[in-house]
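**Q** Pasting the structures here.
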Structure P
Amino acid sequence: MPNLTIIVGSTRPGRAGAPIAQWFAARAKDHGGFDVTVVDLAELGLPLLDEPNHPRLGQYTQQHTKDWSAIVDAADAFVIVTPEYNYGYPASVKKVINR
């Protein structure tokens with residue numbers, strides 16, 4: 001079955017994304033067409049700008065980045081639950097999109 005990965009994109013205290021992601025995950029599981037994984041970026045703890053090489057090269061030196069890359073590689077589809085900051089998405093989401 002295809003793997004749907006739902007990403008909680010905010011890492012700020014008091015955020016509302018986690019319960020929304022859990023609600024969506026329940027709907028996706030009820031659908032029955034996906035294996036569903038929820039990934040909370042606050043729990044994953046990916047710091048910004050700690051890899052020496054450009055992300056497109058995939059030459060990661062940090063274990064947390066290698067772990068994130070494995071999560072991405074295992075997914076067939078993504079849903080990103082993200083807040084809007086200044087008419088855009090937060091740096092935490094930009095980081096994981098660039099992988």
Structure Q
Amino acid sequence: MPSVNWTSITDFGQIPAAANTASSGSFWIGMFYMLWIILIMLFVGFGFEVALTVSSFIAIVLGLLLVYADLMAWEHLITVVAVELFMFLYIIWSSSKVKT
């Protein structure tokens with residue numbers, strides 16, 4: 001099991017990267033998806049479409065910070081962006097149906 005060598009950390013910016021080192025690069029990815037799921041469950045009282053749209057938007061904003069800090073890869077953020085885009089298209093499609 002890898003551990004963090006605290007003597008090699010000389011800057012405050014290296015502390016978040018140390019969590020990824022100790023977990024083989026999966027710590028911040030797991031935190032990102034866990035936060036996304038928690039936000040979905042938090043907003044599901046407003047409806048599933050609203051919950052998925054709002055939580056995906058918040059996750060994109062936080063995911064951009066993680067990507068630019070080199071704590072997470074772009075591929076994980078693109079997954080949430082794809083879900084957000086699908087939800088936008090689904091909401092547009094479902095609201096433009098002709099009601100008879």
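**Q** Work out the source of 42 here, i.e. which of P, Q gives that when relative contact order in percent (Cα under 8 Å, 6 or more apart) is computed. If you can, show how the numbers build up before the last one.
**A** Values: P: 42; Q: 21.
Going label by label, the one that fits is P.
**Q** Of structures P, Q, which gives 44 when percent of Cα pairs over 19 Å apart is computed from the coordinates?
**A** Going through each structure in turn, the value belongs to P.
**Q** Oh, and also: The value 18.2 for mean count of other Cβ atoms within 10 Å over residues 54-61 was derived from one model only; which of P, Q is it? Numbers along the way, then the final one.
**A** Values: P: 11.4; Q: 18.2.
For mean count of other Cβ atoms within 10 Å over residues 54-61, the value 18.2 is produced by structure Q.
**Q** Given a value of 1.0 for distance in nm of label points 7 Å out along Cα→Cβ at positions 46 and 62, calculated from one of P, Q, which structure does it belong to? Walk me through the numbers before you get to the answer.
**A** Details: P: 1.0; Q: 1.5.
It traces back to P.
**Q** Work out the source of -23000 here, i.e. which of P, Q gives that when helix-only ellipticity at 222 nm (-39500 (n - 2.57) for each DSSP H run of 4 or more, over all residues; to 500) is computed. Before the final figure, lay out the partial values.
**A** Numbers: P: -11500; Q: -23000.
It was calculated from structure Q.
Rule-based calculations on the coordinates, nothing more; no lab input. Predicted, not measured: the structure shown is a model, and the values here were computed from it. Cβ atoms are built from the backbone, for glycine too; each structure is taken alone.
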